[in-house]
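I've put the structures underneath this note.
Just so it is clear, none of the values below were taken in a lab; they were calculated from the coordinates. None of the values given here were measured: they were computed from a predicted structure. Cβ atoms are built from the backbone, for glycine too; each structure is taken alone.
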Structure I
Amino acid sequence: MEATFRSVCAAAEVEIERKRSRFIGIAAPVHSAAEAEAVIGRARERYPDATHHCYAYRADLEALVVRMSDAGEPQGTAGRPILEVLERNALVNVCVVVVRYFGGTLLGAAGLVRAYSAAAAEAVERAGIVPFALHAVLSLEVDYADWPRVERALRDGGAHQLDLAYEANVAVRVAVLRERSAALEGLIRNLTAGRCVPRAVEERYLPTAPTP
């Protein structure tokens, strides 16, 4: 399993115009080919009267499914330029759809390549490229008396709080970089004299930089 990868942190949409043709670029984070196909399907539903719905995606960290489509444009003028934007930025788990409304003026092969590439690049930039890393999700039940020390240790250890509830004890779930989790778990056990034993519940990929 990969430890890190680059992807987009949110869905985004942009529009550019070339010789009266409208190009609508849609970028979205996905985890699988099925999710990517769903993004493409929604674009077709949203813009049913468009001339073309071209796309490319790179999905699934394990298998790295890569697909693209010119959707009726001359071969190599749409799907390939979109895919090259993803490859150039080393992006995984991203789907980009570029919807075109023909404006009546032919752009030529070179013009199409530039337009599809520009729409894809602007959509990806708007979506925000961030590094993702594998995090361990820890569940903790903390005595109220211990909570100030534990909270400080979590914060200093770079843990991201996922949820927090004040019940009989403080119930909290946090995510921490996998390579830091063992040390953080040991520190919390020591700080609380064994009263709090963090429990690893899952691993998930999360951004390692703030989202825009």
Structure II
Amino acid sequence: MVTAALYDATGTRQGEVELPEAVFGITPNVPVVHEVLTWQLARRRLGTHSTRTRGEVRGGGRKPWRQKGTGRARHGSRRSPLWVGGGITFGPKPRDYAYPLPRRVRRLAVRSVLADRAREGRLTVVDALPLAEGRTRELAGFLARLGLAGRKVLLVTERHDPVAVRAAANLPGVRVLTARTLNVHDLVTHSDVVLTREALTAVAALWGGESDGR
């Protein structure tokens, strides 16, 4: 049985809560996590790099010197890759770095990181976020009471919460995601995960099975 610490909205520990085995009880698959992280970073690449071939650089309208009799090597154009300022051979051109990856692999990677966080005691469940005014100091104080001050924290809510997003905007290392938008990159780049009770239920429903529409 996998459990996590449970806190109320005041930051007082209320005991422990049992976590769904289908998501948090699996054995983390490190190679799959690495594969999905590489895939995710590849999809973020713009691919706008470009170099000019010999047909795209300026100059080279005439032969630099006559073919014979000068004692120098024969050349036909200053645009040759052999010349300074000439074209680039096999240089990078605009391209799309995205490639397909099975959905089951992506889902297994997310579950693996969540299971790792739960196993190491870096996953916390809270009844609710105390953000009546949506102030940064409210969220900062709450995280401090949880013992997470100065840590890189990933807050997970059931649905988009603009109040929580606004409160976390000025806290370095704190990011807010919904249960559906969980991804490997954000999970591995944050040391601790904090879920609301509603988010925990949503995570179990979305990531515990194989058909969630993603």
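When mean count of other Cβ atoms within 10 Å over residues 55-62 is computed for each of I, II, which one produces 11.9?
Label of the source structure: II.
Compute distance in nm of label points 7 Å out along Cα→Cβ at positions 31 and 95 for each of I, II and report the one that scores greatest.
Structure II gives the largest value of distance in nm of label points 7 Å out along Cα→Cβ at positions 31 and 95 among I, II.
For structures I, II, calculate distance in nm of label points 7 Å out along Cα→Cβ at positions 143 and 159 and state which one comes out highest.
Comparing I, II, the top value of distance in nm of label points 7 Å out along Cα→Cβ at positions 143 and 159 belongs to II.
Can you rank I, II by FRET efficiency 1/(1 + (r/R0)^6) of positions 39 and 167 (r between Cβ atoms, R0 = 41 Å, to 0.05) and just name the one with the largest value?
II
Looking at percent of Cα pairs over 27 Å apart, point out which structure of I, II has the largest value.
Largest calculated value belongs to II.
If FRET efficiency 1/(1 + (r/R0)^6) of positions 119 and 183 (r between Cβ atoms, R0 = 25 Å, to 0.05) comes out at 0.05 when worked out from the coordinates, which of I, II was used?
I
Computing distance in nm of label points 7 Å out along Cα→Cβ at positions 7 and 111 gives 2.9 for which of I, II?
II
By the measure distance in nm of label points 7 Å out along Cα→Cβ at positions 23 and 47, tell me the structure among I, II with the highest figure.
Top value of distance in nm of label points 7 Å out along Cα→Cβ at positions 23 and 47, among I, II, belongs to structure II.
One of I, II was used to compute distance in nm of label points 7 Å out along Cα→Cβ at positions 15 and 87, and the answer was 7.4. Which one was it?
II
Given a value of -1.01 for log10 I(q)/I(0) by the Debye sum over Cα atoms at q = 0.20 Å⁻¹, for residues 63-174 alone, calculated from one of I, II, which structure does it belong to?
Of the structures listed, the value fits I.
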